[in-house]
Every structure is written in structure tokens, then in C-alpha cells.
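Input: structures, listed below.
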Structure I
Amino acid sequence: MDSEVKLKQIVDVLDQLAEDTSVPRNIRRGATDAKGLLMKKQDALDVRVASAIFILDELANDPNIPLHGRTQIWNIISQLETVKPAS
């Protein structure tokens, strides 16, 4: 699968997380921040992915996040780790 298609799917899931009112506001804001980093086309793909993973990892370790939110973040991180820059 093309990296841009995979990124689009990941961004859609981040949108869902950002709109989920059952997770704390700081988690929703972090999801939006990670989405913003992934959408910055001027940065290299591997830099965008690494930056988003860093933010999401911080969110997953937040003690206030509900279990379903943490699971969703882990799934997003797993998907991001499979994104490879075009060679």
C-alpha cells in the first residue's frame, strides 16, 4: 500500500480520536497536533512519522486516558511504524 494512502487512513483515525468526547481534552489536542505534523508535506516523511509517534507515545502514557483511547493510540502507533518513505 502507498505511504500516502496509509497516512490518510491514519489521519482519519486521529480525527476520530480528536472528536471523541470520552477522552480528556489534552489527548484530543495531542491527536490534533500529531495529525498536523503528519500533514506537513514540506518535512521528510520519516521526520513527520517519528514526531507523531513521539507525541502519541506521550499521550498513551497519560494516566487519565481511558483504556479504549490508549488502545486506539497504540494501534495508530503500530500503523505509523509500518509507513516507509518512498525510495
Structure II
Amino acid sequence: MSDSSAERPALPDHLSIDPRSPHHDRAVLSHDIGIRFNDKDRHDVEEYCISEGWIKVAAGKTVDRKGRPLLIKLKGKVEVFYR
């Protein structure tokens, strides 16, 4: 198991799944990442920041005028790990 963890890049403090974001990292996102927010696993996170303690999730089915989901910021304890 230590061989597979050596191949994985370090998890960044701030990561986004949006390819247009400056915080998008394809190398990290190619692996399965788990996010625990306030001690509950979340599978709907679009962006996170560990040091500032927030995640961004889609606000239901609401979209902006370009068809992208509107995001809301939730504050709390953020933990990120490889699965």
C-alpha cells in the first residue's frame, strides 16, 4: 500500500473540480478523493479550502445564465483524504 501512496501527489489546501479555476489540479483529481465536512462524508463538493474551513456545493438545480450550477459556501471543519 505504501507504493500507491508514493505515486499520489500531495493534497492541496485549495482544490476545485472546475477546469477554468486556477485551483484545478488534474493530477490530484485523477485519484479518488474523499472529503469529510463536519465529520460527515460529502460527495457533492465542487471546491474546498482546508485552511479557511469551507466547501462549495451546488445550490440544488439552480443554474446561472451560462448553465453552470450556482454554488453556496458552507463553513466548518474540512478533512480531505485519498480513498
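Given that helix-only ellipticity at 222 nm (-39500 (n - 2.57) for each DSSP H run of 4 or more, over all residues; to 500), derived from a single structure, equals -24000, which label among I, II identifies that structure?
I
0.85 is what came out when FRET efficiency 1/(1 + (r/R0)^6) of positions 51 and 67 (r between Cβ atoms, R0 = 35 Å, to 0.05) was calculated for one structure; which of I, II is it?
I
Thinking only about distance in nm of label points 7 Å out along Cα→Cβ at positions 19 and 59, which of I, II has the largest value?
Values: I: 1.5; II: 2.7.
Comparing I, II, the top value of distance in nm of label points 7 Å out along Cα→Cβ at positions 19 and 59 belongs to II.
Of structures I, II, which gives 1.3 when distance in nm of label points 7 Å out along Cα→Cβ at positions 27 and 75 is computed from the coordinates? Provide the component values of the computation, followed by the final result.
Numbers: I: 1.3; II: 3.3.
Derived from I, not from the others.
From which structure (I, II) was relative contact order in percent (Cα under 8 Å, 6 or more apart) calculated, if the value obtained is 35?
Answer by label: I.
Once percent of Cα pairs over 18 Å apart is calculated for every structure in I, II, which label goes with the largest value?
Biggest value here belongs to II.
Coordinate-derived values only; no laboratory data. Since the structure is predicted, the reported quantities are computational estimates derived from the model, not experimental observations. Cβ atoms are built from the backbone, for glycine too; each structure is taken alone.
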